[in-house]
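The numbers here are math on the coordinates, done by the rules we state, and not lab data. Keep in mind that this is a model prediction, so the values were computed, not measured. Cβ atoms are built from the backbone, for glycine too; each structure is taken alone.
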Structure I
């Protein structure tokens, strides 16, 4: 599994039509676009896919469409997570996961559990999942941080938890995990901007936002970093750096959707409570793309 999910994963956007219904044709275009660009795997139904705004029926349709369009060309990871582990278990059985490689499950948000509650949460999920599980630590969204020692305890005691997507932004915490993890435990960057320094410390790759629009360039950066070609990786990183920042200036995925709109791949529509980026940010992105 470490070989299969090493490199660049892309957190795929969910394209909408002007009436905010799902644009399934555009999902197919996006799948072909990122695979042709060299990403190593696709993450369906993540934060970048605006999953909280989707009904369960829509999520099932989106996952089925991604699986069909991918046609086994690259692995698929699916986001299944909420703050109730019993509901996560129900969702695991709701979807057809026969062609999915792993589940990405976010830390239970809003509840603000203690660290031993986090361990219990993932023990409960793991006991109901036949698929490998990747933890998703994103305290800025979840309101709780999976501490490094908690991650390491889970890695050592729950066999089918195979890695973590780390989006805490806490470099010491992530380096502590990298230094002390079991040999086969994946550490995946959850922040495009921090991916290169984390690769230098031994991280296994990234689940990326910017790779939606620039799969070729960002995948080349990640692969160069994994293989120790850091001068090459650094050059690409700095070329993309301002675009990475622009993805989040007015909220994600509004920024990346506008870049994809400019590339003619999807509409720029998002669902409430998200809104489209400002005219000023549009102009800023247009100037970056022109450069």
Structure II
């Protein structure tokens, strides 16, 4: 079974898609958005151990890795190999002791989080099943969830078997049109459009947006686009152009019921070096909402 590095599982969420849902956040992202509000999900832990001394509840400990490989002889006679110390150290996370204070992330010299678990799709579903029948679906987010494609396929298939709706929250860096298997178990995608122009997108994320815009059009055509989100940071990109072009494309394709969420940048939760970015004024947000509504979009929300 495929495994993924899971940052957290929110049992009940009303902001990660329609209705009450369980939201699963996976670790790792190929974008490095300056305003990222989940920066602890971007990088993978390299197990340097620096965070351990800052974890007062003792949820993080530095332990020796074990080699659990088996020799041919051990396999032939059916014996389980004994754990062998490798000399390498890794950070062990005990979720039962964690108070989610984020001190580990704040003190990580590599901008990563050790507060993660390696879980199979079935292990995640065991946690999600506890929330039945009080949820209508599951949303997988991140980081960027599509970095864990095989895990996603298994997890969403299991969710479908439970009668749950399935959504992916994505930055658009994965070409959904080439993965019919994954899309067959995905009800819809909540897509981030960070900026419309390539230059602006590079400034915001460090990556170009050719795949993002391709996905926007393809998902809209296939009626797999559940929601578009744009975080408004006026000093980083042309927000009017972005909202106008996104709205015009959706209108052209007749995708008028997809929600367009226009999000005010807020300095809470972002990395220290980007807290000086300026939140947009309310009148700008309302102007952007008016642009989207002017193209006929029926579900425009400012938050």
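Given a value of 32 for percent of Cα pairs over 28 Å apart, calculated from one of I, II, which structure does it belong to?
Numbers: I: 32; II: 45.
The correct label is I.
Computing distance in nm of label points 7 Å out along Cα→Cβ at positions 150 and 182 gives 1.4 for which of I, II?
Numbers: I: 1.9; II: 1.4.
It must be structure II, since only it matches.
Have a look at I, II and say which one yields 0.65 for FRET efficiency 1/(1 + (r/R0)^6) of positions 214 and 278 (r between Cβ atoms, R0 = 35 Å, to 0.05), as calculated.
Clearly, the read-out refers to II.
Consider the structures I, II: one of them gives 1.00 for Rg/Rh (Cα atoms, Kirkwood Rh), for residues 14-125 alone as calculated from the coordinates. Say which.
Value 1.00 for Rg/Rh (Cα atoms, Kirkwood Rh), for residues 14-125 alone corresponds to I out of I, II.
Given -8000 as the derived value for helix-only ellipticity at 222 nm (-39500 (n - 2.57) for each DSSP H run of 4 or more, over all residues; to 500), which of the supplied structures I, II does it correspond to?
Values: I: -13500; II: -8000.
Source structure: II.
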